[in-house]
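What follows draws every value from the coordinates through simple rules; no lab data is involved. What you are looking at is a predicted structure, and each value in this text was computed from that prediction instead of being measured. Cβ atoms are built from the backbone, for glycine too; each structure is taken alone.
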Structure 1
Amino acid sequence: MRNFTWLLFSSIALAQTLPDGPGKQTFEDACSLCHSPTAVIGMHKTKAEWKSKVTEMLQEQDVSESDRSAIIDYLSRSFPAAVNVNKAAAKDLEPILGAKEAAAIVQYRESKGNFKTLDDLKKVPGIDTAKIDANKQQLEFQ
């Protein structure tokens, strides 16, 4: 009974902290065998980096190739690598902020120079500042 209670509360906690999306349940099922799946929260990697990490972590587990792909897709969508707003092309910013904001950022940067802070980015005309705030962990200014 004690293990069931722990499992029940762990499942509730996971549902509250990990983003929803295709592959979430597969990720939780495969990764919870060795550690808490919430360990990925705060990590940001490219799809190639997630593939490498998933391959490393699941090397001794019997997980199908389609399940591995679902896990990699889930992680790369839910925890993407940060993008440097001072070097990124519009196409690299689009998945995070949308096409309109991405184009406006690149155009502003090319005419006014690099951004130093999140507040500088919010000065771009036509920018949805709520999108900037919601995705600030995915944006770098170096």
Structure 2
Amino acid sequence: MNERAELELIARRWISLWCAPVDWVLFDRLHADSFRDCSSAGRDVSKEAFADSLARLISAFPDLQTWAEDIVVDEAAGVVAIRWSATGTNRAPFLGIGPTGRQTPITGIEIIEIADRRIARRWGEWDVSGHVRGTA
């Protein structure tokens, strides 16, 4: 497998983590021990804190399904950009809202830096405006 294909495969596996139930073994395998969440939204930037945030997301949306819409690979830099979409039923509070019991669309863009076949850093922005408005 060439480097570009390998980076894309890592990105697709990473996005697959954001589906219920989370594969925590894969989570650990994909993230470097020194992983830093550069878009931590005020929480700790560690791998453990990112895992906790993922667990809270899945708790709020226990049927969450997430998929990559677009993937752009910068092979030379070891950086991958992912535009993704997700949907799930809001069953517990999330970002101070809910539970609404509604199917909620979530979209986002993630940038991950990969070194030695593991994710070293992550930046991301999400749009949960459908959730905030309570739309289906």
Looking at mean count of other Cβ atoms within 10 Å over residues 96-103, point out which structure of 1, 2 has the largest value. 1
1, 2: which one has distance in nm of label points 7 Å out along Cα→Cβ at positions 24 and 72, as calculated, at 3.6? 2
Of the structures labelled 1, 2, one was used to calculate distance in nm of label points 7 Å out along Cα→Cβ at positions 56 and 104, giving 3.9. Name it. 1
Consider the structures 1, 2: one of them gives 14.7, 45 for Rg and Dmax of the Cα atoms in Å as calculated from the coordinates. Say which. 2
Where does the value -8500 come from, among 1, 2, when helix-only ellipticity at 222 nm (-39500 (n - 2.57) for each DSSP H run of 4 or more, over all residues; to 500) is the thing being computed? 2
